[in-house]
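Colleague: Several structures are given next for inspection.
Quick note: the coordinates plus some simple rules give every number you see, no bench work behind them. For clarity, every value in this text was computed on a predicted model and none was experimentally measured. Cβ atoms are built from the backbone, for glycine too; each structure is taken alone.
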Structure 1
Amino acid sequence: MEKSGMVTVIVLSYNKFDYLYEAIESALNQSYEKIEIIIQDDASVSFPKKQIVSFIEKNKGKNLVRFLVESNEKNLGTVKNFNCAIKKGTGDYFITLSGDDVFYDENTIQKIVNRFRESGEKMLCCRRLLCTEKDLIPIRYMPNSLYIPLIKKINTPFKQYLAFGKGNYYEMASGSVTYFSRDFFDMYGYFDENYVYWEDGPLYARHTRLGNIIPTAYDITAIKYRKGGVSTGGDLPIRFKDDYIKFYEREFLPYMGKIKLKRRDMRKMKFRMKRVLSYRNMSYKEKAFFIIQYLDCIIEKKILSFLMKLANYIETLCLRYTFNGKKC
């Protein structure tokens, strides 16, 4: 079927509208010739639908073919809300934008579509620029420039699958900058609704387990990613913990006997799964034994965490010098 070239921009929202209009404006300012925008709210208490419609009508250009502003009658959770928005879209390409973030520049969508057309890929993971919440002053790139050589070594579907399982994927992919062609959903289906809030991690695990590589396009910085958004915190949000447990129960535990792992990798996977699935229900004695049993994995994890923080600090200093503390 001949492609129309339409791009569907999906903006999800829920009870946080401080930067929503800025996000919408960055979509309206895109130079790409044919876009539709779907604002899909998940039953917020005071969703300003009329104000949003008015804002779009006032600021839209000729390239905006269609827009929808809708709110669910009851809260569905991120995954179902996302799928709901995708099913309403008519585009050949689906580009998501958090209500906290903005596109990097007015040519972002054009660059992404060009890459889809050049590469023939059905999914693309781009790069993001982490910025301060208030003034969008650059902090660092994600993934960090120092991570990219490590990511390049994770170059097969199996290596990527294992990296997600061990938690050592070095910001390889994030739902905030993962984009899809319609062909992807036609071929692989939508996000897994067994999860409530976490759409991207389970998709990456399933996709790589099925033998597919996750394509990256780090030369495209797609968004300015606000620090303090729903997914930028250091600790796992409480509402994600059930999904995180389910992630290992569904995506890894049933397959451990079917895949060949080096002894060290198997040990790391067992440590990760026990920590996620069993640790919180252990007695103090069992926790102490667990720590002793996997002390090498814990020390390695702490060292890696320190080195990653150091790499992030170095890149932050470099960007501070480049942008001189100014909004980019």
Structure 2
Amino acid sequence: MRIDRPGVFDLSDEQYHADPAPLPSLSSGLVRQIINRSPLHAWTACPRLNPDFAPRQSDAFDVGRAAHTMLLGKGAGIAVIDADDWRSKDARAERDAARAAGKTPMLVAQFEAANALVTAARRQLGAFGIDLLPVERNELAAFAQIDGIWCRALVDHAPADPRRPLVDLKTCEDASPDACIKSVTSYGYAAQAAHYQDVWEAATGERRGFRFAFIEKAPPFGVSVIKLHDDEADDADWMLDARHQCAEARRIWGECLRTGQWPGYPPRVAVVGAPAFYRQKWADKAPIAPAPTRAAMEAARQMMAPHGDAA
């Protein structure tokens, strides 16, 4: 299929990731590859451009993906493998076959843990006023042109009420607010939020708020819902820089599509300075000079006296 007009569409996981826009479209993941790494990394991660593209696969990724699917009621199917672990040849063969069929493989114990996560997360999300039902409002694919560039975003949850914010789910090890700040910084989630807001607005005309819901993957499956501070007059603002990053990513993406050139890191030596925490770490460990002896103190006193010791 091909999407040649702006709008919001209910696509399968496979259809969305095949990128049905008229030209290779810019996702939030590709925005972050361009900004944090290089255009070449974005090209490598784009199935429309890279003929050797292979989707990311790992056991840890499978668990998060399955929980995501179970919470939203949409997405790739799940294949429960009746095994205690992946060490046997038969279990690995079933796992690989499930992935090849576009499903997420899970061990029985993992599936039971994911069910517990879903139950706990739904209850806690409800306290924030987030209801992931009906499923028709989940995993909605927004497509639109911004600055002449086709962009896309797969929104986890978009309430029917346009006054309500878009919601993106993140499974994690630690959902404390401090850990969430680190994740936002490390993974460029501010740029993701800006990209989703921009694409949704271009596709629908609605300027929506945005929330991240971080959900721990282990008991007690704690949940934190995060709103990134958005005030250009405030030093704590996340979003002004994020919007500039998205605009720059669109410019670079368009130029690379036009020229067919996808540069990697610059071919020059990067001189890197030691960060403050590294210097402080050494300062904290530096040996402490021994206290001077009485004889040394006396010698120093006599040397500093104007005419020697007159006594």
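Colleague: One of 1, 2 was used to compute FRET efficiency 1/(1 + (r/R0)^6) of positions 17 and 249 (r between Cβ atoms, R0 = 35 Å, to 0.05), and the answer was 0.95. Which one was it?
Modeller: Computed on structure 2.
Colleague: Comparing mean count of other Cβ atoms within 10 Å over residues 41-48 across structures 1, 2, which is largest?
Modeller: Once mean count of other Cβ atoms within 10 Å over residues 41-48 is worked out for each structure, 2 has the highest.
Colleague: For the read-out mean count of other Cβ atoms within 10 Å over residues 9-16, a value of 15.5 was computed from one structure; give its label from 1, 2.
Modeller: That value comes from structure 2.
Colleague: Out of 1, 2, which structure matches 21.1 when mean count of other Cβ atoms within 10 Å over residues 169-176 is calculated?
Modeller: 1
Colleague: Out of 1, 2, which one gives 18.0 for mean projected area of the Cα convex hull in nm² as computed from the coordinates?
Modeller: Considering all the candidates, the number was obtained from 1.
Colleague: If mean count of other Cβ atoms within 10 Å over residues 89-96 computes to 22.2, which of 1, 2 did it come from?
Modeller: It traces back to 1.
Colleague: Taking 18.6 as the value of mean count of other Cβ atoms within 10 Å over residues 81-88 derived from one of the structures shown (1, 2), identify that structure.
Modeller: This value belongs to structure 1.
Colleague: Output the label of whichever structure in 1, 2 has the greatest value of mean count of other Cβ atoms within 10 Å over residues 193-200.
Modeller: That would be structure 2.
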